[in-house]
Structure P
Amino acid sequence: MDLKEFEEKVRNSGWYRLIGANPIVEEGKGIVEIEIDEKHQQAYKTAHGGVIASILDSAAGLSINSLLIKQNKAAVTAEFNISYLKPVNSGKVRAEGRVINLGSKLGVAYSEARDEKNELIAVATATFYVLDLKILKDERNSI
C-alpha cells in the first residue's frame, strides 16, 4: 500500500468520519485537520480535551505509520502525554506530527495542535508499538 492509499483508508475509517477529521499523510509527517463545532464542545463551549488529544495522537501515529506502511508494519499507541496550552471554542484546528525516533519495536513521535490563528493550543509526545501488519489483520481483521 502506498501513502495515498493509506491516507484514503484512514480518511474513510469510522473514527475520522465520526469526528469530521481530515488526515494528510506525508513521509515522516502526519497532519489531522478538524473544524471545531458544537459536537466537539464540552459544557463550557470549548473543544473537549479528548477531541484535541485524539487529533494529536492521530497526527503522531500517522507520522510513524507513514514510514512503516511499505514494510507491511503498523504502529499503535503505547503511551501518550499531552499538555494543553489554551482552549479553543470553534474554527479550524490543525495537528501536525513528526517522527522523533523509529526502531524495530518502538517509535516515538511529537505532535502539536494550532488554531486558525496559528496559535499553539496543545503539544504531545507519544510512544508506539511497531507491529507486523499481518498480526493486526489476524487479530483485529481491520487493516
Structure Q
Amino acid sequence: TATLSWTSADTLFTVDYGIAGSSNVPTSITVTDTFVTVSGLSPNTSYEFFIETNCSAAGNGYSQTVGPYTVKTLCTALSTPVYEGFDNDSTGGFSNPNAPSCWYYLEESGAAGYGYIDNATWSVSPRSGANYYYLYNSFDASYEALVSPAI
C-alpha cells in the first residue's frame, strides 16, 4: 500500500503509477480529493507516481503533470521460524558493504562499522550454503546488528 497527499484548491485529479523504470503503460486512477491510498502493490518494489489536475469539465483539459514521486513498498513479513542462509544474495566486502534485500545493518551513533555478505567454508552447523553475514565495527562490537524484515 502507498498513500500520497498533496495541496491543491482543485478536487479532481488523475494519478498514474507503475513500477519505477518500467516501460509498461502506467495504471491510471481518478481521484476526487488531495490524497490517495493505492493498494494491491507488490512488496519491496519501487513505484513512480505522477499527478495531474483534471480540468476537462471546465473545458481546459489537464494540467501539467508533476512527478515522478517514488515510493518503495514495505517488505513482506517473515514467518517463523526464520532460516536465512543468504544463499540467493550477492557477496560484498569491506569496500562494498551490502545487506540482503529488506534487511539492514544497524550500529550505534558515532561508530564506523559495516556489514556484508561473505562466502567461505565453515564447519559451523546448521547452515544451508557457504554464504554468511559479516559484521564489523571498529568502535564497539556490542552495538551492531543485522536487522531482519518484520516477523
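Read the figures in this text as sums done on the coordinates, not as results from a lab. On a predicted model such as this, the values are computed, not experimentally measured, just so you know. Cβ atoms are built from the backbone, for glycine too; each structure is taken alone.
Which structure, out of P, Q, was mean count of other Cβ atoms within 10 Å over residues 28-35 derived from, given a value of 19.9?
Corresponding structure: P.
As an exercise: log10 I(q)/I(0) by the Debye sum over Cα atoms at q = 0.12, 0.13 Å⁻¹, for residues 52-131 alone, calculated from one structure in P, Q, equals -0.33, -0.38. Which structure is it?
The correct label is P.
Quick check: 0 is what I get for helix-only ellipticity at 222 nm (-39500 (n - 2.57) for each DSSP H run of 4 or more, over all residues; to 500), calculated from one of P, Q. Which structure matches?
Considering all the candidates, the number was obtained from Q.
Looking at mean count of other Cβ atoms within 10 Å over residues 4-11, point out which structure of P, Q has the largest value.
P
Going by relative contact order in percent (Cα under 8 Å, 6 or more apart), which of structures P, Q comes out largest?
Checked P, Q; max of relative contact order in percent (Cα under 8 Å, 6 or more apart) sits with P.
Given that Cα extents along the principal axes in Å, derived from a single structure, equals 73, 34, 27, which label among P, Q identifies that structure?
Corresponding structure: Q.
When distance in nm of label points 7 Å out along Cα→Cβ at positions 60 and 92 is calculated, the result is 4.9; to which of the structures P, Q does this value belong?
Derived from Q, not from the others.
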